[in-house]
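Listed below are the structures to be examined.
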Structure 1
Amino acid sequence: MFSFLAGLAAVFLVMQTNGGVFGAVDECDANRLGQAFGPLSTIYRVDDGELNGICHGTDDPTVFDAWSQLTLFTTAEERTPLAGFAGFRNTSSQDVLAYATALDRDQSKYMIVVNLDMLELDPWQVRRTIAHEFAHVITRSAQGVGSDGCGSFGCVSSTNYMALWVDRFWSAEEQQQLEENGFRNASEARRRCAADSSFPTEYAATNPYEDFSESMEFFLFSNTVPSSVQPRIQFLSSFPELVRMRDRITTAGLADTRRFLQNCGI
């Protein structure tokens with residue numbers, strides 16, 4: 001059994017939103033976008049799901065390589081929430097592979113930023129991380145997420161992955177704990193993980209957004225998971241568009257059927 005979590009002990013995957021580091025920010029504002037983890041070396045605009053010219057820095061083949069990891073399993077239409085795609089060289093003390101950030105207050109425009117040093121060192125892991133971050137993008141930008149009167153995750157509908165996910169996997173009590181103790185509470189994540197083996201990783205137990213993205217990463221790369229995690233994989237399998245993403249990875253010969261160490265409920 002291959003230990004996935006051991007290699008990720010120091011990795012911090014982040015979804016920044018208007019409630020976090022930024023409010024509204026231009027996709028070419030390298031100074032603001034690079035505050036958290038290090039200066040952005042290259043930023044490309046994205047229009048209609050395709051790269052559309054550089055707006056900061058210089059052309060970098062490593063950024064194009066990172067972009068190809070995303071286009072491997074997504075179509076231009078699926079990438080339309082993206083307004084920018086960037087690379088950085090990590091100068092912070094945090095070991096960050098990639099992150100996604102909302103660029104506007106209504107969370108309709110996003111950017112994915114990739115650690116170019118890590119991409120050169122470990123392209124396999126960065127590819128998985130890009131999939132994790134893209135899962136954040138599609139859940140946060142889904143129709144109905146910002147609907148009034150439906151709580152933190154929006155109204156339950158066939159197009160709102162997160163509302164459906166929370167309705168299926170997160171109890172009202174745990175949702176209340178999130179509101180009271182915060183969506184990034186490490187001790188709460190450890191508590192949930194210890195109590196519930198259905199979480200794929202401890203990081204997934206942080207909040208529903210990370211739960212979905214961690215689960216989708218395992219789903220997209222066809223990893224073998226314990227029976228306790230299977231309901232999450234089956235949920236994702238119920239969406240044809242997500243199955244198509246998974247199938248593109250398989251067709252490219254990049255599926256990974258190994259079973260990763262699952263550390264919850266033990």
Structure 2
Amino acid sequence: MTDTTQTAPAVTHSRVMLKISGEALMGDQGFGLHPPTVARIAQEVKTVHDLGVEICMVIGGGNIFRGLQGSAQGMERTTADYMGMLATVMNALAMQAALEALKIHTRVISAIPMDQVCEPYIRRRAVRHLEKKRVCIFAAGTGNPYFTTDTAATLRANEMACEAIFKGTKVDGVYDKDPKKHADAKRYDHVSYDEVLQKHLGVMDASAIALARDNDLPIIVFSLDEPGGFRGILSGQGTYTRVSGDAPRSDG
């Protein structure tokens with residue numbers, strides 16, 4: 001009797017954090033949520049989930065409200081940051097709806113308790129969700145003002161024992177300057193945490209990079225606009241930049 005079952009490709013990581021900006025959910029709009037774009041990103045997540053990878057997510061809130069911009073316009077910083085945290089909850093709920101439409105069990109877990117719409121953050125419960133192959137979307141940042149969602153993603157990735165942070169952007173890695181403005185921009189295959197900080201490469205904010213460095217947590221920067229890019233990198237293919245503390249790699 002011939003075995004017709006298909007074996008899933010080997011993956012490079014078994015539990016990962018996917019960090020995306022709120023702006024990634026806007027599509028070509030200038031504000032808010034673009035449902036087809038949310039659905040497309042959810043489909044990308046599904047392709048990785050189908051490999052058996054345990055997935056955490058953190059989504060920014062800049063498509064709805066950005067705390068720093070509110071503060072710059074005269075709003076008290078703490079209030080502005082809390083408003084930004086609430087924006088991330090809205091994005092997380094939208095992504096949850098898109099994932100559950102694809103039959104993927106998902107939990108939104110908020111650092112600010114709001115029991116009617118999502119779970120409060122309890123580390124051991126969140127770990128159990130991951131073990132049951134549920135996607136966990138961590139919302140409301142760290143629950144504290146003055147901390148970005150980049151820092152929240154790094155904090156939760158460490159708490160959940162993720163093997164890497166996947167930072168989805170509009171370009172296929174880290175460049176020495178903006179590749180959309182400079183034709184001679186150079187893409188790094190590998191860059192160290194210290195180099196990111198020293199050269200202000202803009203991968204994540206300094207607090208997030210320092211937290212990743214202190215816990216030896218690699219950051220994989222890739223293009224979220226590349227169809228199949230997330231799955232491809234986890235299968236050992238694709239174009240990306242690895243931010244870590246180890247020696248530069250020659251495999252891209």
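Any read-out appearing in this document is the output of simple, stated calculations on the displayed coordinates, not a laboratory observation. Only a predicted model underlies this, so the values are computations on that prediction, with no experimental measurement involved. Cβ atoms are built from the backbone, for glycine too; each structure is taken alone.
Out of 1, 2, choose the structure whose coordinates give Rg and Dmax of the Cα atoms in Å equal to 17.5, 49 when calculated. Each step should come with its number before you reach the end.
Details: 1: 17.5, 49; 2: 17.8, 73.
Going through each structure in turn, the value belongs to 1.
If relative contact order in percent (Cα under 8 Å, 6 or more apart) is calculated from each of 1, 2, which structure is the one that comes out at 17? Don't skip to the end; give the middle numbers.
Numbers: 1: 17; 2: 20.
Source structure for this number: 1.
Given a computed value of 29, 18, 14 for semi-axes √(5λ) of the Cα gyration tensor in Å, for residues 104-239 alone, which structure among 1, 2 does it belong to? Can you show the working numbers first?
Values: 1: 23, 20, 16; 2: 29, 18, 14.
Checking each candidate, the match is 2.
In terms of FRET efficiency 1/(1 + (r/R0)^6) of positions 48 and 168 (r between Cβ atoms, R0 = 35 Å, to 0.05), which of structures 1, 2 is highest? Walk me through the intermediate numbers first.
Details: 1: 0.60; 2: 1.00.
With respect to FRET efficiency 1/(1 + (r/R0)^6) of positions 48 and 168 (r between Cβ atoms, R0 = 35 Å, to 0.05), the highest-scoring structure among 1, 2 is 2.
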